[in-house]
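Structures incoming, each one as structure tokens.
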Structure I
Amino acid sequence: MISDVQASFTGHFYISTPIKLNLALHVVGERTDGYHLIESLVYFSLSGDYLGYAPCENDHFVLAGPFAGGLISDSDNLVIRARDFMRKTFPESAKPAFFQLVKTLPVASGIGGGSGDAASVMSILRQQWNLDCSCEKLAAMSLVLGADVPMCLLGLEYQQPLFVKGIGENVMRLKEACSVAMVLVNHGQQIATQAIFKTLEKRNNPPLKIDPMALKTVDSLVEVLQETRNDLFTPALKIAPQLAEVLSTLDACGALFSRMSGTGATCFGIFKDRQEAQQAALFIKSMYPKWFVKSIMTLGNI
């Protein structure tokens, strides 16, 4: 079924961009160039921003949506950067493109909204320009756009969770992982990634150990997560103390497990099924109308 937002597109192509969720995030080192080494269990949901595409005579970009005010529409926007990267990388195949981004996710919220948008642009142009380039090769090249872009591109391609290492470029598919019902909650405070890593006290933490076969059910996934961490939560909590209230609210609504994703401030709660997640989301939204609240299903085996 096409939503009202999707139906408003006049282009030939539209998609929902991926949401990236770090269910566990261990910081295990730091490179000499300042990039932090991570190990992360990453899930995705095709419930993000809306991105419309159409071929046209001249490049054009339109920015809209409830969170568009927090973004810029010039050459620093990740949609434009991804488009220009593709044109520079594949000049012989490049054609002018119209993109419309309807920003429905909070900005700087730890769920890879901008990276998912960039990955979606690259995925669309790879198909529309009939490029002879594998998604894996394109993902490796896309690291210049940001550490989260390769994993978002591969998550979009594989439609599966990933185990991610390095600065985000080392990826393993988790083919056995099940789909999970979640509720996302963001209380509205933006958290800058640089501020989180700047206040991170320890950068050589124990590694993340994941048994892919233990991800087959929601119950076993929750057991796995109980033994993992998000090493960025403590510094994030100092910047945004309201994170504690968000997590306690998710728990009070019946979440089997709750945690902050990425650098925050979005938190997720895992629920038994889609119905329980939807009911929890409605209740939280009624109690906290100014919060961003969204019920989602992640990609994975059903």
Structure II
Amino acid sequence: MHAADLRSGILELAPEPEQRQTLLALAGLDGRPPARLQQWPRALAPLAGLLFGLGVVMWVAANWADWSRPARFALLQATWLIALLGAWRLPRARAGLGLAALLLQGGLLAFFGQTYQTGADPWQLFALWAALSLPLALALRSDWVWVPWTLLVALGVQLWMHTYSGHRWGLEASTLGVQFTASVALLAVWLALGPELRRWSGSGPWAERAMALWLAMSLGGWGLLALFAREWGLLYFWAGAALAGGFALRWRGGDLVQLSILALAWDTWAAFGLGRILFEGASGDPFGRLLLLGLLVTGLLAGSVNLLMRRARQGEGA
């Protein structure tokens, strides 16, 4: 069969425009994709930025011995600048490219620290990383950048506390000032990401929720570590008071995610404290004390759930 005959046969078999529209409608291909599919590019863009940033950093690390110092620096700096320019000029890809720029900025700082051996403490790396990436988060106004930024702040505070507590994770009465300062720093960042300043910061609810999670984990963890110290009262009760204060501050806002995080952290803090009170220096059969502890913890959880349900009903009524 000649090519001309084949072409004419295909044209004769082709459906008319009306028939084509009917076939497309039957196949469900006549309109725009469903709304849930239209959101996929926006959801996958941050994942692409995360993989791109981590990929470049790991690429440099894998070829550390083979590439020269200028080559490593040029690659990291060039990709960082490209990510920044892309986040500035491409609004639809802003979240993903901003996240990539945040990661590459950390890679650059780690590159300098590894190459020139500055002797800086680990907390200083995270503190500098958070400080230098703050303008990026303020400019992009996206939770995809703010959420990892809160993690940088929390890690920096934790490492700072570890450094100034004698490079020990355990707490003692002599470290109360360090713990107090670290707690105030985390509380200040958490409040700065709240709805009162959201118009200025551009952060969303998930940045505040992420910071609430790091805050609860830090305060709760410090409170539990304090139970193993000799003079544990001040350290332990300060952590519980800070958690309760945070819960009270966010009660009016009605964000159940944050309230649930703080309530769970406080319940855990209280349960471990009750366990120490019941079992410290006790002798004999522990069954009764275990039963009492179980009843008390159940009551704590029931009270927390009741509070959260009441706040949820108040929000629905409003």
Structure III
Amino acid sequence: SIKGKPRQNLRATLKKKLHEHELISRFAPFEPYLYQQFFINRNTNAQTLHNIIEAVKNATSFTLDTESVCVYKKPNKPALIQLQIIQENLFSYVILIEVCHLPNPNEQTFKLIQRLFVYLFESSKNIYIWGSINELKKFSKFNLFSLNQIHLSNNINLQNRFKKYWHEHHPHQSTLLSTNNDISCICEQCLDIQLNNPWSLQDAVAYQLHKWLDKRYTCSSFDIGLDPTLFHRNSNELEHRNVMIKYAVNDCLSIHQLLIDMQIIDNEQQTFELFQQPELITSI
């Protein structure tokens, strides 16, 4: 029989799968607001990068996430940076930066990607992340930004803020005090979320937004090249990549919906007019 750590890992995996099944049965799938998606890799042209840079310069609020590839008995391999540039009227741009498929450092486009991060990591920029901005540290080896740069912006750990928010808005409700037997307590303890444990993004989306955020592709190979222009793909390969792309962008887009639902940001936050927004002409 399985014993020790392998047994614990198996038990944790089974518990996670059961929880995923429970959420699928209880909630409708997460649906994002309107967005436009772009890839940044060696095939991205200079004009598209200039337009994305202008969007970053004009915006004040962003969400950010990263994906890495699981490597057996080694540190995870950084593969993808997802950046959401929040606009007005619930619209946003989502940029997928494929760090395993970057242009040569001597090329102009590489320098433009570096410039993008210069504007992103400014003190006037609010970057919301589910966890710590330090998860970007392992990406510094690609020379798109320095370790010092990532701390120049106003980085907000929404995972920590959400835990405090939930604790304040959902204290324990005794069934003896409830006049409605159909109402069950949704405090952290009753949801089986330990006092010192952080909330998963999936649970936050489920209990705050009442939506199921699919997390079944967490350990996918995000380094294989998601942009269909990178390599020639057959229909099955394209379909597989589209599933991974949807997973990656929804992490950022769900954080955005939490920010609005928690009233941390509002839709009128960006005051510049529509005609001032850059026209990103290369669509997916």
(request) Identify which of structures I, II, III gives the largest calculated value of distance in nm of label points 7 Å out along Cα→Cβ at positions 21 and 45. (result) III
(request) Assuming 45, 45, 18 is Cα extents along the principal axes in Å, for residues 101-260 alone as calculated from a single structure, say which of I, II, III it is. (result) II
(request) Using distance in nm of label points 7 Å out along Cα→Cβ at positions 149 and 253, single out the structure from I, II, III with the greatest value. (result) I
(request) Match the computed value -0.38, -1.11 of log10 I(q)/I(0) by the Debye sum over Cα atoms at q = 0.08, 0.14 Å⁻¹ to one of the structures I, II, III, and report its label. (result) III
(message) Quick check: 2.5 is what I get for distance in nm of label points 7 Å out along Cα→Cβ at positions 69 and 213, calculated from one of I, II, III. Which structure matches?
(response) III
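Here, each number is a calculation from the coordinates, and none is a lab measurement. Quantities reported herein were computed from a predicted structural model and do not represent experimental measurements. Cβ atoms are built from the backbone, for glycine too; each structure is taken alone.
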